Structure P
Amino acid sequence: MKATFDGTWVRLGPDGKTLYDQSGYGRPEKGGLRLSPEEAAYLVHRNKIEIPGFDFERLVAHFAGNPHFIRSFLVYRDIRERGYAVQTGPHDFRVFRRGQRPGSGQSQYMIRVLSERDLIDFEVLIREVTASSNMRKQHVLAVVDDENELTYYEIKIQPLPETGTVPCSGTISGMLAGRSAIVHASPGDSDALKTFGMRLDSERLVFSPLEIIYLMHNGSLTLMHDGKKAGADEYRELITGTDHELAEKIMVYEDLRQKGYIPRTGYKFGHHFRVYSGLKVHSEMLVHALSSGVSLPMSTISRSVRLAHSVKKKMLFGCEHNKGISYVEFARIKL
């Protein structure tokens, strides 16, 4: 099938309509069919169409003036060869359910193509995932590494349901000891205290800075320091200089606690928190806290997801968004 090329678009005449009707290629226009660069390169590669003056290598070299093209083409080819119909937009690609095509079927995935070295802007990501969700589509990142291997990640904004548990009630008192607090509490004192602190002995618990701040903020803990009552603001000022991520960690920690979850340090996993719902013995999530406007390299996120999956946990990033916390889950998938 012969095609024409004006340097930007590849077009087919009326006979090209069969490619759209049968397999969902291109966009119908008056007198024929317009192909995107990825579609045109793929069809030339598969010997479905011919473009006078352009073999596959020359066509790809022309389109590669756009540095994004090779990655985009590799993802397009992979999806097509998995049996899906694909169209460009509204992100990079819209992928239809197997056996369905444009004009008569429904799309299933919205796909954004990235390099392993790209930065993930979480504000932009949340907007795109929300847009996909509003259209009832799955939002997928197709990441192309430096050896042109592909990995797919499904991205969800997780609305963490409240567990219904009350993490702490009543008032307890303790002594400030450096950045920690020592609280007298025997094992039978309060079930609520079981989710806080490290038991030092049969009579004492040691509370971490985030536990102290949370309990002081909600009026459940009073601390003594040098014979005087220490205030929450005073304590926070004391420890701020020792933790440059403190503000975002506090926001996520308090949000998780208010929903009834039990966040503990995730240091051993390389993240801020491992999180328990209280329904299982083991933690179910790893959560990393991010402040508004932060971007992370995709390579860093990939390592996080791989580790979380290896220990059978979900990988979530807790981000400040619209005066609250949005939890963004990354999960590797196979299309």
Structure Q
Amino acid sequence: MAVDKNGKPLPKGINYRPKENRYMGRFMYHGESFTVYGKTLKEAQKNLEDLKYKIVHEIYFRESSVTFDAWFEIWLKEYKKPSVKAGTVEVYQNSYHAYIKNIFGRKQLRDIHTDHIQAFYNQMAQLYSHNMLEICRAILNSMFMQAVRNELIQKNPVSNAVLPRNNKKKSKNVMTENEQKLFLTYAKDSCFYPIYELALSTGMRNGKLRGLQWTDVDFSTKTIHIAHTLVYRNKQYFFDSPKTASSERDIPMLNNVYVLLKQHQQLQRKKQLAMGELGLPPAGFENLVFTNQKGGPVNRNRFKICTEQVVRKIRKDYPLFPHITPHTFRPKYYRPF
């Protein structure tokens, strides 16, 4: 007969576990074993009675032992890849492996609680941007919500966790009008000058600029149609649709943009004729407005490096000139130069 820590006999089905300093209740039902625990004998008895009632009345919920890592792969493949853009899937994968996997990957879904999520948030807030924290939160919340729907767990532990307030989004700096003029002056000799001026005059994003095709440019109506963006993945370029419906839009050409694109088109045709077969662009990219020296898509990293070179030239004369990123070319309002 089982006894408690004082040597007194325990009720049937109850055992005392001295190493854990707690009581364990166990019983069999239809050949399956069920176990509960309690810090005290009274608590263990109550938990055992509650569990028996739930099982007998078919209201018992046994949470899955699937690991967080395994569930991420299932969630991504079965619930996200069919419903979101390829770029979003890539963001989920990269963010998971960079920030989440080492923390939760080996844990079982049922063992992750709100306090674990909160500790993760607090740690992330000290090391990374608020934007990255929001991405990780979206991944965790979606994963656990789907796990609840699939009856793998009973509750979503993310719902009660709170994002730290002391980590505010950093506003992206944009160049002032004088800084824009100064940048374009020093970038006159850059092969990317047309992209710089078009970016500052339209507010188009990096990928849309590099993915712009002549079929998107309507000189008769002085309109640029934003229909796609250029993406590089798995060592190859391809066109992808904009992230949101509002991203697909028409932009009116300012006079300087009209002149810029007309001149650029004429110069591009002359170069292609001069190069002959060597100037033929890759299949599928015959109509790109901006190309590299071989007629192919402009590499994002190359664009970034050349931009940094322009900034270094400026800083020789103006040491306090700000750091430039692709977002710096997106002014709040557009102005002709």
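Numbers below:
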quantity: Structure with the greatest value (metric FRET efficiency 1/(1 + (r/R0)^6) of positions 118 and 310 (r between Cβ atoms, R0 = 35 Å, to 0.05), set P, Q); calculated: P
quantity: Origin of the derived value 0.30 (FRET efficiency 1/(1 + (r/R0)^6) of positions 70 and 302 (r between Cβ atoms, R0 = 35 Å, to 0.05); candidates P, Q); calculated: Q
quantity: Label whose coordinates, when mean projected area of the Cα convex hull in nm² is calculated, return 20.7 (choices P, Q); calculated: P
quantity: Origin of the derived value -8500 (helix-only ellipticity at 222 nm (-39500 (n - 2.57) for each DSSP H run of 4 or more, over all residues; to 500); candidates P, Q); calculated: P
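Throughout, read-outs are computed from the coordinates displayed, never taken from laboratory work. Because the structure is a prediction, the values reported are computed rather than measured. Cβ atoms are built from the backbone, for glycine too; each structure is taken alone.
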